[in-house]
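Since every read-out is calculated from the coordinates, none of them should be taken as a lab result. Values in this document were obtained by computation on a predicted structure and should not be read as measured data. Cβ atoms are built from the backbone, for glycine too; each structure is taken alone.
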Structure 1
């Protein structure tokens, strides 16, 4: 049986990644809400990168729009998954870091859904001359993508070890 103190020591990488990711997400969304009117934005790199205050009532790419309750339930399930796997992989810094990115991002968007009913998005990339834009996203989304990417790398490394 692992002691609570030892468990905390083992998940320190998770906490050290999740908290800064969450705080950066909260602060950037607050700045956007305070300084950029909803639906408006600023060009940072003309024709390529904008800060634009958008709102999303769905998940990635607007899927499940206006399904707040379902998205809250899915997020709670994801948080349970993160904590279960943080225990299972408590001795893997790689997995603790990946789960930390997932945790920080999931909680960031979860807070928006609970308090605002929608998620604040503000990072917009695209090719303006062609009117092609990637859907607007936020720091929490970046954090989730990094964590998911790290999980995929981990799975490929494990699979390669078992086939060699």
Structure 2
């Protein structure tokens, strides 16, 4: 099973930007990293009328589109949409899985929390919070804190986790 870390935070806090920077850092270290993103709104995952869309409409539980350098998988939603189960089902080739969102899911979490957003933390230590990427030293002072720009330090911390 791949190592899994969940990045949480309020909308606009910088979660996607942090994940993007961490991906570059981990790739520079020759790690195979996968991502899972939780969307709260309806998203069209396949293009109506295209072959893979037609296969799914005809009853396929999964449909994969393969090109010379990429592939896309569209699968039926499984009963459990927890990052751990999704990573085990689909992302076996990755050494590390970064999941964005999933604040209600079980698992180790790093929260991006910025004073400018003006909201309290989404997660607590009891929710699996292990560190903060923040400019708010007063929030969970017992946990490691990282500056938004300390991508190398955050990456090192993630890799040190069991």
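Taking relative contact order in percent (Cα under 8 Å, 6 or more apart) from the coordinates of each of 1, 2, which one would give 30?
Working: 1: 30; 2: 34.
Going through each structure in turn, the value belongs to 1.
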Hey, helix-only ellipticity at 222 nm (-39500 (n - 2.57) for each DSSP H run of 4 or more, over all residues; to 500) derived from one of 1, 2 reads -7000; which structure?
2
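If mean count of other Cβ atoms within 10 Å over residues 54-61 is computed to be 16.6, which of 1, 2 is the source?
This value belongs to structure 1.
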